[in-house]
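Right after this note come the structures.
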Structure P
């Protein structure tokens, strides 16, 4: 516990950065999450940069079982075809991106089946919408003003012994989700849905990634 009485794993910066995983099957569905922990993580998140320092982020926190169940139904509506299509893709080679594909798919299916049981669902939002036909520079600036904050939120959760997973599938029914939660759809964009819970165990390891020589370019591609 820290001085404020909040859980604190005492992790160093590098460990937090390298062990914040997409947590699905290890979410503790039975342990309540205190509002103070959520608010503390959002407080950390709002230190992230945003374009022109506009700070146009909003955070929708969903605890109500009925609303969680409705969001989970919207999620499943798009998760089922997505997971079916992903399962049909061929597995070739020993690339680190494919060697654990079956485990990742099983984890994703677990979240699909249990999303409504997760203690808290968090939807990061940003004021405004990308105009139709806008270029990449507009999209980069728009999402770049909320995604760093959302990632900081997930890092803060990890430091407190909680986990989450970045999901976007419910955005296929963003308007319906907005109506369910009273989000002003025309003027505020949802960018994801984060299931939040304490984790079953707090030990996580860095994941295997592509070697740097395959992804780093000096001066020229």
Structure Q
């Protein structure tokens, strides 16, 4: 996964120098409106960790010394990814953070990848804005399943997007979302669903993106709601 286009580069970020005091860091956070900013060394190239507004507030409310260096409350020092990291590493490292620090090939601070940027990328992969219907198809782990489903769809329509959300346990371990392009009629969609099911797969859900409604749900897989 090439995450470079999603990264906010360090030149455009609000950061705190590692030699700043907690009082100075708090002012930076309050002036910027951010709840968390990166801490960098004197050269601006080494990521030391993050400083959170809530941790400084808690320290201050307990009578803590605000002249202590910002590194006293440093967090997430090891929470980093490389600019060429694979998607799975990015996803699992960022899940509990507002953003994750991104390092270049020389381990120097490159910028940050935010939660919102990652979600926007996933939204683009889903192609919600340019689609007509999203079909959620359940399948087992046999080789060739994806090819069979795509062929069933291509008999009637092109694809606007394809996304596998999870891998679970049991008979159906894959849940794949297929976005049909804009302009596909309801009749065409129903023909596609029928053909996919004829191939032995379960269509668990159908969402009408334009109307914002669910036509088929997990509770009633394989049958349309009226």
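Rule-based calculations on the coordinates, nothing more; no lab input. As the structure is a computational prediction, the values presented were derived from the model and not from experiment. Cβ atoms are built from the backbone, for glycine too; each structure is taken alone.
Data overview
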| item | result |
| --- | --- |
| Source structure (of P, Q) for relative contact order in percent (Cα under 8 Å, 6 or more apart), computed value 16 | Q |
| Computed 4.3 for distance in nm of label points 7 Å out along Cα→Cβ at positions 47 and 87 - originating structure among P, Q | P |
| Source structure (of P, Q) for P(r) over Cα pairs in 5 Å bins from 0, in percent, computed value 1, 6, 13, 16, 18, 18, 15, 9, 3, 1, 0 | P |
| Value -8500, calculated as helix-only ellipticity at 222 nm (-39500 (n - 2.57) for each DSSP H run of 4 or more, over all residues; to 500), assigned to which of P, Q | Q |
